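Scrolling down, you'll hit the structures one after another.
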Structure I
Amino acid sequence: MNVPAQLKYSPSHEWVSVGDVCKCGITDYAQHELSDIVFVELPEVGRSVKKGETMCVVESVKAASDIYAPISGVITDVNMLLEKDPAAVNNDPYGSGWLCTITPADKKELSQLLSSQQYTEHLNA
């Protein structure tokens, strides 16, 4: 399983790049468990989200799955590529398969996310 060290992770399998604007997506583990992703319902730009609430939906050949906001803040951008190529989430979950960017409401929430080592331990628990 690919778990990049520079990212932070939620126990519900979302990843976050740390910064003034945080890029978010689902982990390699999550995309593997979902299998072939066929549709992504992206969040609305400008929407405020609270940590832990549903921010978008990913549909695979297996099921539709809620994707939860890993931090609270405002959605500032969405990956429009996914409307035409939802499989990018499977093919490159940490690159072209990102879902959205969030401007954090409280940067302290970032420190509450898991490190790559902690997330790997969570997967193996």
Structure II
Amino acid sequence: METGAFGAYFQEKRMAARKTLRQFCQDNGFDPGNISKLERGLMAPPEAEDKLKEYAKALGLKAGSKDEREFFDLAALEKGRLPKDLADDKELLAKLPVLFRGIRGEKFSEEKLDALIKQIKDA
């Protein structure tokens, strides 16, 4: 996982809302210094789910949307963790070692990886 991917995504969504850093922080009561560090990857995403939800809402990410899921996934992955919904799935966790072995044992082309992801989603 590329360090700073969460911050880059955060910044992308803020800018898509046509808000400067200062405007965004003023409108939502956030510290501009902290948000700047977060966007530049100098500060890790927050641990608290409530804070992540507050940020997601401020960025205009609809609850339960693909964008919100990606936001939470990037936050978890940047901290070296599985997203919470996946980490709570005991059946999935039991199958991950097989997936890891397969990935390590074979170099996947972009096309093969896309096909594997499609198979997983269709299963």
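Things to note:
- Which of I, II leads on FRET efficiency 1/(1 + (r/R0)^6) of positions 18 and 34 (r between Cβ atoms, R0 = 25 Å, to 0.05), largest value: II
- Source structure of the calculated read-out (Rg and Dmax of the Cα atoms in Å, 16.8, 50) within I, II: II.
- Distance in nm of label points 7 Å out along Cα→Cβ at positions 10 and 66 from the coordinates reads 1.0; which among I, II: I
- At a computed -5000 (helix-only ellipticity at 222 nm (-39500 (n - 2.57) for each DSSP H run of 4 or more, over all residues; to 500)), which of I, II: I
- Calculating distance in nm of label points 7 Å out along Cα→Cβ at positions 26 and 90 for structures I, II picks out II as the one with the greatest value.
- Winner on relative contact order in percent (Cα under 8 Å, 6 or more apart) once structures I, II are ranked, highest first: I
- For distance in nm of label points 7 Å out along Cα→Cβ at positions 58 and 74 computed as 1.5, the structure of I, II it came from: II
Laboratory data are not the source of any read-out in this text; all were calculated from the coordinates shown. The model shown is predicted, which means the values in this text are computed figures rather than measured ones. Cβ atoms are built from the backbone, for glycine too; each structure is taken alone.
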